[in-house]
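Here, each number is a calculation from the coordinates, and none is a lab measurement. On a predicted model such as this, the values are computed, not experimentally measured, just so you know. Cβ atoms are built from the backbone, for glycine too; each structure is taken alone.
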Structure P
C-alpha cells in the first residue's frame, strides 16, 4: 500500500475547501463541478471533486454532499505534525468556531496531542511526537 487519502464529503464544500486551504497552507487543485453533467442535474454549483495538496504526500479529497448522503463522526483525521509552532498554529486555528474534545497537552505516550472538532464538524487529532 502506498498511502491512504481521506475523501471528505460535507455541505458547502467550496467554503470548507477555502477554509482548509488557509488552515493547512495548501494548494487547491483539480476542482470538478456538477454543472452540465446529466447525472448531477439539480446539483449545479456543487463540487463533485476537489483536492487540497498540503505537500507531496498529504492530499485531501473533498466533495459536496448530495441528496441524503450521511456524514459520520466515527472517522477522525490524525495529523502527524513536525514542529511545536505547527501544532500550536493548527490548534489555535481549528478551535476558532470549533469545539475542543481534548485540550492540547503532553501525553503519557510521549506526544503533544489534542482533539478538535472544527466549524464544519470534522474531528482532527493533532499529534506531535516528541
Structure Q
C-alpha cells in the first residue's frame, strides 16, 4: 500500500521554490556588489525544488511485506509485527514498538488514504490510545 502526499502540500513546495528563485534572480541581477549570501535565495529555491520532486515522485509512506516505511532520506522503518501501541494525538498517528517510535503526520497525507491506513492498522490487533 502506498500513502500519497496531499496535492496541496506538493504545490506549496513548488510555489515556494518559484518564489525563492524569483527573489534570487532579482538579488543577483540588480545588486551592484554581489556577495556570497546573495546566492542563498537560489540555494533555498533549489532545496524547495528538490523537496517538490521528492514528494511528487515518491510516496509519504509505503506498507509492504509487513514493513511500514517513511519514504524520505533517513526515514524510519518499522516491522508491523513489532508495533505494541498506536496513539492518535493532535493529528498524528504514533506507532510505538519497544525500541522505536514512528510519527505519521496525517496533515501531509491525502484525505482518501487516511481511512485505508487506519483500516490497515486495525488489522494489527494492537492497543489503541
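Ranked on distance in nm of label points 7 Å out along Cα→Cβ at positions 30 and 62, which label among P, Q comes first with the largest value? Top value of distance in nm of label points 7 Å out along Cα→Cβ at positions 30 and 62, among P, Q, belongs to structure Q. 39, 14, 12 is what came out when semi-axes √(5λ) of the Cα gyration tensor in Å was calculated for one structure; which of P, Q is it? Structure Q accounts for this read-out. I have 5.4 for distance in nm of label points 7 Å out along Cα→Cβ at positions 38 and 118, calculated from one of the structures P, Q. Which structure is it? Answer for the origin of the read-out: Q.
Kindly point out which one of P, Q the value 2.1 was derived from, the read-out being distance in nm of label points 7 Å out along Cα→Cβ at positions 6 and 94. Of the structures listed, the value fits Q. Here helix-only ellipticity at 222 nm (-39500 (n - 2.57) for each DSSP H run of 4 or more, over all residues; to 500) was derived from just one of the structures P, Q, and that gives -5500; the source is P. Comparing relative contact order in percent (Cα under 8 Å, 6 or more apart) across structures P, Q, the highest figure comes from Q.
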